[in-house]
1. Could you figure out which one of I, II the value 0.30 for FRET efficiency 1/(1 + (r/R0)^6) of positions 186 and 314 (r between Cβ atoms, R0 = 30 Å, to 0.05) was computed from?
2. Taking 9.9 as the value of mean count of other Cβ atoms within 10 Å over residues 58-65 derived from one of the structures shown (I, II), identify that structure.
3. Figure out for me which of the structures I, II the number 7.1 belongs to, where distance in nm of label points 7 Å out along Cα→Cβ at positions 66 and 322 was derived from the coordinates.
4. Once Kirkwood radius over Cα pairs in Å is calculated for every structure in I, II, which label goes with the largest value?
5. I have -18000 for helix-only ellipticity at 222 nm (-39500 (n - 2.57) for each DSSP H run of 4 or more, over all residues; to 500), calculated from one of the structures I, II. Which structure is it?
6. Given structures I, II, which gives the highest value for relative contact order in percent (Cα under 8 Å, 6 or more apart)?
7. To which of I, II does the computed value 4.6 (distance in nm of label points 7 Å out along Cα→Cβ at positions 138 and 370) belong?
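Coordinate-derived values only; no laboratory data. Just so you know, these numbers come straight off a predicted model, no measurement behind them. Cβ atoms are built from the backbone, for glycine too; each structure is taken alone.
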Structure I
Amino acid sequence: MTLASRSPGAMLIDAFRILLLAAGAAGALAMPAAAQAPAAPPVEVKIGLLRRAVPPPPLYDLLAVPEDEALAGAELAVKDNATTGQFTGQAFAFEAATLEEDDDPVAAARTLVAGGTRLLVVDLPADQLLAVADGVKDAGAVIFNAGATDDALRQEQCRANVFHVAPSRAMLADALAQFLSAKRWTRLFLVEGPQPADQLYAAALRRSAKKFGLKIVADKPWTFGPLGRERADSITRSDALVFSRGVDADVLVVADEANDFGNYILFRTFEPRLVVGTQGLVAATWHPAQDAWGSAQLQSRFLRGTGRTMRPADYQAWVAVRMVGEAATRTKKADAQAIAGFLRTPDFSLAAFKGVPLSVRPWDQQVRQPLLIAQPLGIVSVAPEAGFLHQRTPLDTLGTDERESGCHFK
């Protein structure tokens, strides 16, 4: 049969057969070359954690800090990063340095950096955090502050290589002040503890009260010792009752970051008083009762892995490591400076189970985030409260705004 005499259908079938044979031949030729080409190794992103060992309590302590606080949150985030990294060709290496009482944090940080780890999550007091930041800045290391709330770190002592995942005291105080303002509980009785941290938190509360139109009708120091750590009752109880008598206030606000006495005050005031601040109703980044916006699955995964509930320090370490993972995924880079550069841009955001994405304030590198207003077993509200507005985002109503900032990066 000649070509001219074949039917159009037969000619179409023959053409299809030719295409299949050609594709098969091309695949057969390509197979040896593909088999010989090794898969590209994943790009390794190295993350470190620097923290102090938690000393065991001398006696049974209801408020004892878990030995793996912050570490457990970071480890969970590394697993989350690795899940994404399987699809993006990235691997996440993690190394934790847990310091004993006399260990030098700068030396430990330099050891991590010397091993190629230039992304460091740091859960240390403010002075040690600054020493670490200054000690490794020439090596190009980037620090994520996961624990220190000092406002000075976001003001005159700010560092260009430090991102603040932990909220500032100004943010925590503003969150409570917004809640009290929204409830119209405007008359405050402030009780300030004797520790330097208590005084810094009390100063933040005074600024917040002025900022949101609240009135401090009484401002007294606590002089009765760490009654909150004494489980038995005491004759001092009568002094505490007298201490609180005769103050016409809506709320008693406690500044006791060490948990020395704040829990003792609850239900021991002379007149019935709500207690807020560092005890009673508190502002925090995280809480065991948080289960909105899909956070129940984060809580469940953490509980299964550790046998305990997630604490604010765990969450802050988790956020810090996830920030690195998100930036590495978006930039497709492992370099610390490239990751830090992306975090400073408006393109960075992180879904972190708070209802809105987290981002970074460019003027002091503080992470913007909602804060939970919580009692011991439940979430009462979330700050910023409805009605508190800002030209950029309501999240910037919490803490130091750009026009008030004393941070000037070198």
Structure II
Amino acid sequence: MRFSTSLPVEVLKMAYDSVVSHKFRSFLTILGIVVGIITAVVVASILTGMRQSIVAMFEEYGTNNIYLFHLSTGFGPPNRDERNRKPLTWDDAQAVLAQSSSVEDITTVAVNIGSWGSGFDDNMIYKDKNYRWALTDGVEPNYAQVTNLHIRTGRWLTEMDNYERRNVLVIGINAVEALFNGDPDEALGKVIRMNGQSWEIVGVLEKRQAGFFGENEEDRKIFMPFRTARKVAPTRDAVLHIAQAKTGQLNDAVNEIEGILRLRRGVKYGEPNDFDVKTADDFMRQFDGIIAGIGSAAIAISLLGLLVGGIGVMNIMLVSVTERTKEIGIRKAIGATRGAIVFQFLSEAMALTLLGGVIGVAISIGISNLLLALLPSLPAKVELWMILTSLTVSVLIGLVFGVLPARKAAKLDPIECLRYE
């Protein structure tokens, strides 16, 4: 074998040959790195996909919308201390619309009037079929416009439906599948039983394009006129207001709404709000906090795997230095410098860890594609930045943990090396 003292390419080739010549040993050495990379990339791909789904949902509902509720909204249950807060009212919404110069429109929702223990039974019955999983809301006629909701067949709720408190419904796709074999045209005009009363289906919702794990809460929704909801579920006084800010005036609208509601609810200066005002950005910040927690746990597990892999690489390189003591002596005898020896062993260590990174990324892409095939609703996509970050970290692991073996090899005395048996 010819040893070069000047060409880095020659040294890199020798490093590659050394790794390839001990395939099984090399694989066992980098196993920790492979596991660490798989963990990091798969979790990152799932979390990134989930975030993209949430962003798409808010964009579809409207990024200029502001959500007003007397309890904390978002991800997780409301604070126990909030239970004594009085609900917002329809008059609050009208005051916001009248007094705020930045609010384009506002709609009021009687939310989930069929929740457990509410006194309203929203189990839908049609002939011998029923649908028990409805989320029933009472909404105003402008709800569809404010939330960018579309009708697949039939019509939306009208001002006359609301004024006369008619028993009419617009239903989601899940109820159509349960009661009418998934045929929206068959559902239109049918009369179902709910809460001991008869209700006419006047419209069927178009399924939202965006969803979380392939599902959207609206798929389960049953919409009735707001005043009808007040009639059939008088004890459900909690309402959600959705305000639509004028273009480019979202922050101004939030500030004005807070000021109006604080004044109406008698909140004193310096006291926190006794109501919740959130925008799509606020919800995303909440979700990002959850992602950060999950991501931190995944990074910790990944780092543990990378640490084990790095220690394995350092150990095998130290063994390699001992095994190749005579080779190192010959190289030094024919003029190899300490820098050349260090470069060779660092190259071998980085080649090992890079190989682990490549294998880990390849398996991660395979797992991601498998998840998409088996669970299309689970967003998991490996992006370019994940691949580049993984490979960079893999190389850095080799660089860090290869320093000690490389320095040990470079410090060996050539005469003692030549005598080594």
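1. I
2. Answer by label: I.
3. II
4. II
5. II
6. II
7. I
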